[in-house]
1. For structures I, II, calculate distance in nm of label points 7 Å out along Cα→Cβ at positions 45 and 93 and state which one comes out highest.
2. Quick check: 0.35 is what I get for FRET efficiency 1/(1 + (r/R0)^6) of positions 53 and 85 (r between Cβ atoms, R0 = 25 Å, to 0.05), calculated from one of I, II. Which structure matches?
3. With helix-only ellipticity at 222 nm (-39500 (n - 2.57) for each DSSP H run of 4 or more, over all residues; to 500) derived from the coordinates and found to be -28500, which of I, II does the value describe?
4. Please state which of the structures I, II yields 13.4 when mean count of other Cβ atoms within 10 Å over residues 29-36 is computed from it.
5. Here relative contact order in percent (Cα under 8 Å, 6 or more apart) was calculated and came to 45; which of the structures I, II was it taken from?
6. Assuming 13.7, 41 is Rg and Dmax of the Cα atoms in Å, for residues 21-60 alone as calculated from a single structure, say which of I, II it is.
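We did not get these values from a lab; they are worked out from the coordinates using the rules stated. The shown structure was predicted, so the numbers you read here are calculated from the model rather than taken from an experiment. Cβ atoms are built from the backbone, for glycine too; each structure is taken alone.
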Structure I
Amino acid sequence: MSAQNHPPQPNTLGKASLVLGVLSSSCVFRVGLCAGVGQQQGWLRHVGSLLFIVGGSFTFLGLLATILGLTGLLGRNRSRAAAAIGIVLGIFAVLLFLAIVDAAR
């Protein structure tokens, strides 16, 4: 008997992880850019709490991307590339937010 090779099934958790990872990392980067400009121009103290809340929300999406990506890696006969990239981008968003908060102090 020959073994049948089935094509990999779509990995919806991996795709969701990738989308959330891209969204969170790009938005955290933009919030950090605004915080850097605000610190140079002196208006960060006026909108700092708002930027912290927005950045924290997108960081939570990065955390969700990491969790979904880890879950997407566990599936059998599924493509794992999107899940792996989503994990990397989610971790990047979390670490970038922590670096931005540390630099803004």
Structure II
Amino acid sequence: MSRRPGDQIVKDPASDEPEGFDWTTYLGELGVGIIVNTSTWAIAGPDSALTKHDESILSGSLKTQLYLAGGTAGATYTVTNHIVTNSAPPVVDERSFQVLVENR
């Protein structure tokens, strides 16, 4: 699922689901042929119960994705995607969304 910066999603602690960002419009504004060269993800929150795996760059290097698993019910986490483009000089940027973990 593609998220917008600042979104808040609700996730069950037992779910393991994909999340990510579509950088297509932003990269297109930077110029022709600009793509995501590297993508890293970080999770900040009250504990380390929300975990990430299978981080990837998709769709012609225009979208980024990871899977989120676990989390503590009642906790809110910030998930941040940090990218570097293939341009010269490279553009460095990041986007974040919130994850509220609730039993569903």
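1. Details: I: 3.2; II: 2.6.
The structure with the largest value is I.
2. It must be structure I, since only it matches.
3. I
4. Values: I: 16.9; II: 13.4.
Label of the originating structure: II.
5. Values: I: 45; II: 37.
It traces back to I.
6. II
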